[in-house]
Structures are given as structure tokens and as C-alpha cells.
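Once you scroll down, you'll see the structures, which are given as C-alpha cells.
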Structure 1
Amino acid sequence: MKVVKVDIDTATPLDPEASILIIYTGGTVGMVFDKVEKHLVPFNFSQILDHVPEISQFDYLLTVMSIEPAIDSSNVAMADWLMLAALIEENYGQYDGFVILHGTDTMAYSASALSFLLENLQKPVIFTGAQVPIGRLRTDARENLITALQIAATKQNGKSMVPEVCIYFRNLLLRGNRAKKVESSHFDAFKSDNYPPLAETGIDIEYSYEDILPHPVHSLRVHKQMSDKVAILKLFPGITQAVVQSILQAPGLQGIVLETFGSGNAPSTPWFLDLLQDALDRGVHILNVSQCDEGRVIQGQYETSTHLLQMGVIGGADITTEAAITKLMFVLGQGLDHEQTQTQLCQNLRGEITL
């Protein structure tokens, strides 16, 4: 894998409003139709003004870094998140904001992971992409990219308007670790049910100032480690002991996201509770997340969740599965002891849960 850097000539004045680094990882947003080969291919970002001429109206300094070969978002791995965090760290002092072009399928996972890796972030890191390639007539790529650049460049009183990792898509700016992909065939691909949008776009960009994270007082700290010793166990009626056992007893397992029913409810059959207890006794951290898009886990509200609370399963409140699994990866990667890990998993680290 290599990173190719391209400076974009936008006829920018000597005193630009902002400098933005665009990182292209792959995905539909950066594809064009090759008339000779008769299929979609990544386009050359040095020619981006041919596809998005509106960019020339910005008083911004723009630089594109393309990851080669491009990564299909279904192939995104932990190493890619660490690479993106390192790229932002290396270029943090040179740019006012960052726009990451990414495939939509796993964008919410990547945005969640970056939110945890980038502690004390004071500049915008805006993920965006497209449902239709940038080379097509009815593409959503142009509007998504243009607005993501605007948001990444916007300041108030000399400070970035949105010092967060976010997803911008189809008129909505969402906190990255609150978002989920919900559509595969419509332009409004993402939503955030348990937290309001940070901004909505129409004629103007209307920011919800009270919902945006405050600027941190400390300097950026970029974390270098995550753990892959995690799994997701999604419950369903009729789930068998063999299936649960195969996941909870996976070699080296350190953390589980347990997707439960409703407000955190799970079967109370003895074999299920025994397997959970055995995992907890082995030091496995279990984070209880609701399968519902809206609402929150409230362990103890019903009898079928009281036993989880008593056993020491961690209630995930209103966290998404995408944020929960990446939070587990992040916290377990810090090398903390068992009690410190439990404490971190319960805390609101980057605005991912409402306590």
C-alpha cells in the first residue's frame, strides 16, 4: 500500500480561507466509468476539477492523498484505521481540516474507530462518500464532497466549528460514532437515531451548536494500538448453546458486544447464563447493546436483564453496535487492567453514549 499526494490548483489566493487535506481511501465516490473497459475505475484526483468544477470557487488550499490500491470498504481492517490516524497525526499541523472519502458500507465503523483513536481532536475530520459514482450524471458525490469541504473549513472565533470525527451525507452532518448506514439504494444512507444531527444543510448550513463537542483543552493525542480479540454475538429466538459457546469460548477472546432484545433483555435459560458467567470469570468484557435502532439498554428494567446486571455485564446505554465494537477494540488495545478497562467501557469517551 502506498500514499500518492496531489496538490489541486484551485487558483487559490495567497491568503486562503483554509487548507484542507482530502484522503481518498476508495469507494464509489471516487469512481468513473471507463468507456473503453466498460466498467468503473478509480479516477485520477489530479483531474478532480473536471468532475467537480465548483471546487474552483473555494478560497481553499486543497491537497489529495490517495491510498493505492484503493480499499473496498468491505475490506477495511484495523490496520487501515491506524494508518488513517497516523496520516492525520503527520499532517495535523499543516491543515485546518480533513475530509476522508470512504466507501459507505463500513463508513460508520471507520468513523467510530477514528473518533476513539484521535483524542483531544481540535479540527474537523469529515467522512463522506457517495451512493452513485462521481462520474455519473445523477451522482450525490459532488454535493457530499463540496459540503464536506465547507464544513471542514468553517471556523468560528478562529476555531474549527466542528472539532469532531463526523459523517456528512445527504444534507446531514452526524457524529461519526453515532451514525449507522440504513440505506443501500437511496441517497439518505445514514442516520443517527439516538443523537441529533450536528448540522443540516439547505440553502445554508445550520449548525446545532449545543450538540457539537466542546473544544478540548489538551493537545491532540493519537493512539497507536487496538485489539482484534473481540466479537459480536447477536441473539435471536432459538439460538443454540453450540452457537453461543463457539463465540464465547473463541481462543484469546477478550471482549464481546452482546446484541440483546429491546432495552437489554436476553434469555434466562441456565445454559446461556452459565456460558456468560464462564466468559466473565475468564476476564472477558461483555458490553450489552440493544438491537433496536432507537432507545437504550437499561439493565434491570425487566427480569430478563436483571441477571445480566448482577453478573457484571456492562450496559451499553444508547451506543450503536458500530461504536461499541470499535470502542472495545480501542479500550482493550490500551493495555489497562481489568477494572480500568471496565471503567473506560462505561465512560462517555468521545460523545458515543448519553449517560
Structure 2
Amino acid sequence: MSIRSATSASMPLDEVLARLFAVAPVDTILVPVREGIGLVLAEDAVALVDHPAAPRARRDGWAVAAGDVTGASPYAPVTPRGPPSWVEDGDAMPPGADTVLPPDAIGPEGDIVSDAAQGEGVSRVGQDVVLGDVLARAGERLTSLRSLALLGAGIDTVVVRTPRIHIVGIGTGSASAVADWVAAAGGQVTSSASARDGESIAAALRAREADAVFVVGGTGFGRTDHSAEALARVGHLDAHGIALHPGESAGFGRIGTVPVLLLPGRPDAALATFLALGRPLLARLSGAVPPGAVEGRLTRKITSTVGVSEIVFVRRTQGGVEPIGGGDLPLRRLILAEGAVLVPPEREGYPEGEWIEIVPL
């Protein structure tokens, strides 16, 4: 297609997303559980064993049979049938023992001076995990805490999807931030830098194998902006100019079947474009289930232009959610952002006090 001029019509965000989503999730790979942390699971992770598989102590103390120490106290000590066994937290319980007394339960004469209910201080079989429990579901990102449960339940490997994303930086510091955002979303990042001329950018686009390419910078309509031109030269440019603020100069297309996203180099516009387009594309490629909505109450109104999807950055305060701005936001303000609000094109904004959905950063 021809290269867009600054006066051309911008493509609506919904149409951009529909076209970007015309890709299938990437192939699955099998990785050790610890390597899968932060990645999106392609299959449910199901417990293979009960955990614990045998009763174990949950604290340090004396392993006893509860029935043998009923009523024991400093005023009515109980003489044990035999010396009780000392156990540490996590130890297997000795045969016949079903309770762990605290360390001070043995008096100076060796008598038992306190009792406990049956099972106190003991993890029963399957108390943490039961055979067949679904510990993590397909479409969810594996967390450190879930990995701990998986390893305890006999699961050593997980099936995941991790899209390979190549980032081409065009003379802008925002490329490194985009790489961090992609990695946080579960992508496998490679990157390269390019000069601002069209031939250099085209060469950078030709040289890489990836599931998607993010070009950061060079998307404007100035004489030194050639990212859209380079994509049109080596592949297909679907759109240059999106009805998104900030991020009006963003674009997208394909090289063969590989989607290419053009992100503006200015930090606020790069972040807005990533939230509106980059993160959803990564979720599509990894098969991620959309996260549940996070809501907050506006402390000040948000105004927006009808016909344009607008990203407004926000931060949490004691009273709710405070807008801190959208386009042309200086870095000293942008770094305060904790989330963003996507105002749809049919709205003029939101009034003060309204509950709104927040996109977490």
C-alpha cells in the first residue's frame, strides 16, 4: 500500500486489533518448571501425587499420640510410656504419633506438662495438594508460588508458549523499555539497533527470525521517519496512523506471516501503543487468557475526544484513582503511572466519581 501522509485517515483501534489477531498462537515447548516462571501455560498442570504423601510435622517439637497426653498440664503432668520423639518442621511423623507438642511441653522431670488436640502441628496426607488437583490452568502465567506447588506435587516440567519477539530500535531509548515490557509479558526478546534511514531499517527487518517484530521509533511523518516506508519495502504495510492518543503515528503490517508493529519512540506514546496493541498481540501469540478487570473510582474527571481511542495514565491515591495525563506527558509525570484507562472512541471521557476499568502496567 502507499505510505500514509499526515493528513490521511487513521484506522480505528478495533479494526487494528482484529487484523493483528489474525495470527495463531505459537507452538508449545516443554520446559522445567523453574524455567517456566513468567510464561503462559499451554496445558493445565495437574498434581501427580498427594502432597505430603505421608503425615509430616508442621513445627518443631515432640511427636506423641494425642490420646496418651490428654489433660496433661503443669499441675497434672503425664508420664510418657517411653521418651517422645523430637521432630523438626517437615519431618515424617514416627509410627503411632499423630500430634506435635511444642518444645516446652516436656517438664524438668521428663514428664509431659501440656496436651494438644489430635493432629495439631501435623500435615495430613494430601493437606497441601491432592492427586488430580489443577494447580495452574492453560492460559495463565506461571508464578513462583504456583511453581512451588507444582514441584511439591511431583510436576517437574510444564508445557508453555513463549513468543519470540524481535525489537528494532530506531535511535530511541524507548526500545529498551519496550523490551522489558515484552519480557514481563512472557515474550522471548531479541533486539537490534538501526540507523534512521529506510535501507538500514529494511535490512534490520529482513535479518531476523521471530514470531513478531516491534519497531520502536521512526514512525512519525517527518523527513527522517522511515519505519513505515521500510516495512512497505520488505513486507506489507497495513496501516500507518491509528486513531489512538497518544500513539497516532503507530502502524502495523506483516513480513510474510509475521506481524510487525510500529511503535512511536516517544515514551508516553510507546507505552500507550504497547498497552493498546503490543500486549494484546503477545497474549494472542502466547494463548494467554485475558486478566480479570481491575476497577477504581476516579478522583477527577477524564475528558477525551470522540472518534479517538485514548490512553490516560493513572495512579492510585487514598481517595481512588487519579488521572495524571495522556499525550505529551513528560517523563517526570509518566514515571508516576501505575495503570492506564482506555477511553473508547464513542465516549467524551468519564466523570469524577465513576468506577472505571484500569489496565495495570
Structure 3
Amino acid sequence: MERMMSVQAVVLHSRPGDDAEPVADNFRLEEIHIADQVTKGQVKVRTLYLSVDPYMRCRMNEDTGANYLQPWQLSEPADGSGVGVVLESRQCNLCAGDFVTSMAWPWQSEAIMDGELLQKLDTHLVDGHLSYFLGAVGMPGLTALLGVKEKGHVTAGANQTMVVSGAAGACGSLAGQIGRLQGCSRVVGIAGTDEKCSVLVTELGFDDAVNYKKGNVEEDLRRCCPNGVDVYFDNVGGDISNIVISQMTPNSHIILCGQISQYNKNVPYPPPLPTETEAILTERKITRDRFIVLNYPEKHRPGILQLSQWVKDGKLKVRETVVKGLENTAAAFLSMMNGGNIGKQVVLVSE
């Protein structure tokens, strides 16, 4: 008879609906039973860190609206990027004690996973800060780096001004710094609190920051970008983006990374722009191509090495918001969706 063990898991209890904000009751913490033995090709892991990210809101719907994203199933553990340690392995290239990551990590205290889904981690790349593999030296870092490189058209010495929306988040906080490292002469962030704006300028090297919840965004942005906007790293979409686009220069570039302001609405991705904003794009020949980091697999490894080096050299500053306990994963996700984090939001499940 198969041996079973019980582990803690966070499961999707209900869907919020296409046009609603997610709430705590959409998730449930429960004990689930999983096989206690590892079969050929499988690996037993203990979860150390979980990542919560804006794209997960789409996975709460029956239809994610994106062919590369699968919806979470009701009464099944949610999943996403995670980091853990191997407890037992029957996968030839992994052994007990190895640190591993996956983009399909279940929200569980322990799990039996297909070894093919796991990548072994080199802890030297992050000087032991394992959570960085979920942020600065992981997918958000790659998204920021490759987004700027592939779609930003940054030219050192060209006196370009870059604006980043969602600038205090996991990706935005890195994108602005990378824009500077690639050669932008001025970098301005848009965020939702005075504290975030202060962190951007005093800690992360942004030249200026606009709190979109205070004052007049249009006027504040014009003051911060007197020569207009040449590169826009767009994490939010909606009204904020329409304002930024209205101040963009001819032949400028939008890096279309995320549209978090629209994720609780039932609209196609990327959401259609107002007619007047579309007209500006056409008249000024502004590029706005959707950016998906998964489309650049061959650039992931060199990108990770570059990000790691910048972090070690102190050229890329890392901010994290860490919540402890698997039972607080849903709360961490909801907080992040409402802007409660500075930098990467992670959950520390076990030491």
C-alpha cells in the first residue's frame, strides 16, 4: 500500500470573478495528503521561499486570457515560482541538500515534484540570499533587463529620459536602475506612496519620483521630465500610462511589461488604448510591442549572470518585502496586489 504523508497547502477555494478584486476567502489553508515515497525521476523538496506576483491574478480566473498561463484549479494548491531544498531524489542530476527552483512550485510546505521541472541553483550567484532567485537574480530581474535591452532602445550618451510606472515593485525597482546602467541620463519613477518615492530617490538611484495618489500627475511628470519621455517601462497601464504617453517624444519607445491596473477587469491583454492615446502613438511613431520574457530563453542564462554581477558589485540595489509563514501566502499576494510591498514580495516558508 502506498505510504502517504500530510503537508500544509494553500489552495484556491473560489474564483473572484472576472471583474472583481481577489479577497482572502478565495484561498484556503489545509492539510493535504501526498505520497511519501519518491519514484524514478521525482524529487522530494522542502519549500524555503515562494514568490507572489501580479500575473497570478489572471490565473485565478477560469480563462487567464494568455495562452502561456494556465488557470489555477479549484481546491488544488496554487503554484508559482519557488525555491527549496532537495530532501530525497531519484533524478540523476539532483541530490539531497541541493537548492532548487521552479516556476511551477506548489504552495505547500513540502512536495514531490517531477525532477524535470526543477533547476539546480548556484548559491554563489546570490551570496546565499536564496530569495534573490525569485527577484533580482530571477524572473523579475530578467524581465527588467531584457525588457530594457530588447524594447527600450537605450543608447548611452543620447540624453534619454526613462519613466517607470509601478516603480517600487519587483520589476520596476530594477528596471529604473538598469535603464541608468544602460545609459539613460534621467530616470523617473511613478509610485503610490511618499515612502516608495523616497526609497526610489534615496536608495535606488532614481532622479525623481511622482506619487500618483497625490497632486497632479500630469504636472508633476512634466516637472520631472522637462524634455519629455524617451523610454517608458510600463507596469500598470490605465490612466497613468495615458498621461505618460501624452508626454512622450517622437520615435520613443514603450516597454509593455505589465498592466496591473487592469488585471481585475475583464478586458483583453494588452487592454485597448483610448482613441486619443492610439493617435499619439501613430503620430509620434512610438513603438509599443508587448514584451514577454519567456520569448528569449537563450538570453536567460547570460542575463542571470549579468544581474548577479551587478548585485555583487552594488550597482543593482535590491529591496524585498518578506512575509513569514506559508499560512500568510494569500495575504502577501493580496497586499502586493494593493501596493503593500516595496521591491519583491516573497514569502519565507521555512529557514
* **Per FRET efficiency 1/(1 + (r/R0)^6) of positions 98 and 202 (r between Cβ atoms, R0 = 30 Å, to 0.05), the highest-valued of structures 1, 2, 3** => 1
* Asked: Of structures 1, 2, 3, which gives 1.9 when distance in nm of label points 7 Å out along Cα→Cβ at positions 290 and 322 is computed from the coordinates?
  -> 1
* Structure fact -> One of 1, 2, 3 was used to calculate distance in nm of label points 7 Å out along Cα→Cβ at positions 218 and 242, yielding 4.9; that structure is 1
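Just so you know, all these numbers are worked out from the coordinates, no wet-lab data involved. Just so we're clear, the structure is a prediction, and the values are computed from it rather than from any experiment. Cβ atoms are built from the backbone, for glycine too; each structure is taken alone.
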